[in-house]
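Q: Heads up, there are several structures right after this.
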Structure I
Amino acid sequence: MTWHLKKTVVMVGMMGAGKTAIGTALARRLGVPFLDSDEEIVKAANMTIAEIFARDGEPFFRRKESQVIGRLLDTERCVLSTGGGAFLSDANRKMISDRGVSVWLKADLDLLWNRVKHKDTRPLLRTPDPFKTLAELYAARDPFYAMSDLHVQTRPEYSVEQTTDAVIDALLTRPDVLTKG
């Protein structure tokens, strides 16, 4: 099957929702590059996200994140995964909607916790009660993610391929974004 991607697809959602795994599979399926805004920031800064947060703070990181997302939206059409906090910014949401399409991978709190609880790579979860922190982030961020262009529910029983199929089905409802052939 050949696809014609007309706009960059921007994966949004909580940490652990599957933005990287689904984004990578989607890019492979559509025959376009997969880019990750966090990875691009790490490369540019030559530091981990956690190190940037510790040295420069979250506001500095968010400014850099916006710059990187803008630059990536201006490159070739691709699938772009963003950090969990990127879509909270009004400016980022507008930029993504104007120049691409946002796809919210909507996962429930238990699924997210099962995916992130054993990882030490999440600076926002380095707290005395990481589950409580995740629950608070989830409650605060869901209304922002709900503003995304398309919503795709992820479930623990879905494989990466099944979730990727659901994303493609959602994208096909937008002929300005994706068409067959």
Structure II
Amino acid sequence: MQKRKLGIDIDGTITCPTSFIPYLNKSFQLNLTLSDLTVYDLSAIIGISNDEFSKWMKENELLIYKDAKVVDEHVMDVLSNWAKVHDLSFISARHNDHFDITEEWFLNNQVPFHHIELIGKHDKLEAVKRHEIEVFFEDKHDNACDISVECDIPVILFNTPYNQDPVPLKVVRVNNWQEAKLWVDQYFKEN
């Protein structure tokens, strides 16, 4: 099998999309669940300004990243098997000054990787192109759509309540890493 280049987002894709919820609930005296997160913009959900949310993130993100749980029971098997035959590049909107805590999380959770790039913004197009990614994995709707259209590659979009808008043809919705593996393995057999 030919070695292929996979690009993978971190938060909400390999970490559980509920990772932020306990911290939001505690800080803002809320009782949110994942089903309440119907838009990606958390400031809109909790009713604060973007500036207030940015301040809250700066105060909480290291702890959230450090304590994040792996998304499902299948992700480790899938990534471990793929790491033997494919190149795994993790491309995240996290800021690069969080590289150490991110790498530590990967090592502590035994998540295989070949490369981690924290770009500090949601626009991942440049990184996807630079690394010549052939399939990308994402949870943010507009990122998935932009990457699939601009880079002309399939993007696996992990279903969440906050990414339910329509998607272009090359965006493939999945519910878990087992479904992602089945789709990607079949895609690579055919391409």
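Q: Here distance in nm of label points 7 Å out along Cα→Cβ at positions 38 and 118 has been calculated and equals 3.3, so which of I, II was it run on?
A: Working: I: 1.7; II: 3.3.
Considering all the candidates, the number was obtained from II.
Q: For which of the structures I, II does the calculation of relative contact order in percent (Cα under 8 Å, 6 or more apart) return 26? Provide the component values of the computation, followed by the final result.
A: Details: I: 37; II: 26.
Comparing all candidates, it corresponds to II.
Q: When helix-only ellipticity at 222 nm (-39500 (n - 2.57) for each DSSP H run of 4 or more, over all residues; to 500) is computed for each of I, II, which one produces -13000?
A: On the way: I: -15500; II: -13000.
Traced to structure II.
Q: Identify which of structures I, II gives the largest calculated value of distance in nm of label points 7 Å out along Cα→Cβ at positions 6 and 134. Could the numbers behind the result be given before it?
A: Working: I: 3.9; II: 1.2.
The maximum falls on structure I.
Q: On percent of Cα pairs over 18 Å apart, for residues 22-125 alone, which of the structures labelled I, II is highest? Please report the intermediate quantities before stating the final value.
A: Numbers: I: 53; II: 58.
When percent of Cα pairs over 18 Å apart, for residues 22-125 alone is computed for each of I, II, structure II gives the biggest number.
Q: Something else now. Of the structures labelled I, II, which one yields 19.2 when mean count of other Cβ atoms within 10 Å over residues 30-37 is computed from its coordinates? Intermediate values should be presented prior to the final figure.
A: Details: I: 19.2; II: 13.2.
Going label by label, the one that fits is I.
Q: Work out which structure the value 1.3 belongs to, where distance in nm of label points 7 Å out along Cα→Cβ at positions 94 and 158 was derived from one of I, II. Intermediate results must be reported in sequence, preceding the final value.
A: On the way: I: 3.1; II: 1.3.
Derived from II, not from the others.
Q: If distance in nm of label points 7 Å out along Cα→Cβ at positions 62 and 78 comes out at 2.5 when worked out from the coordinates, which of I, II was used? Write down the numbers at each step before the final one.
A: Working: I: 2.5; II: 3.2.
Working through the options, I get structure I.
Just so you know, all these numbers are worked out from the coordinates, no wet-lab data involved. As the structure is a prediction and not an experimental result, all values here were calculated from the model. Cβ atoms are built from the backbone, for glycine too; each structure is taken alone.
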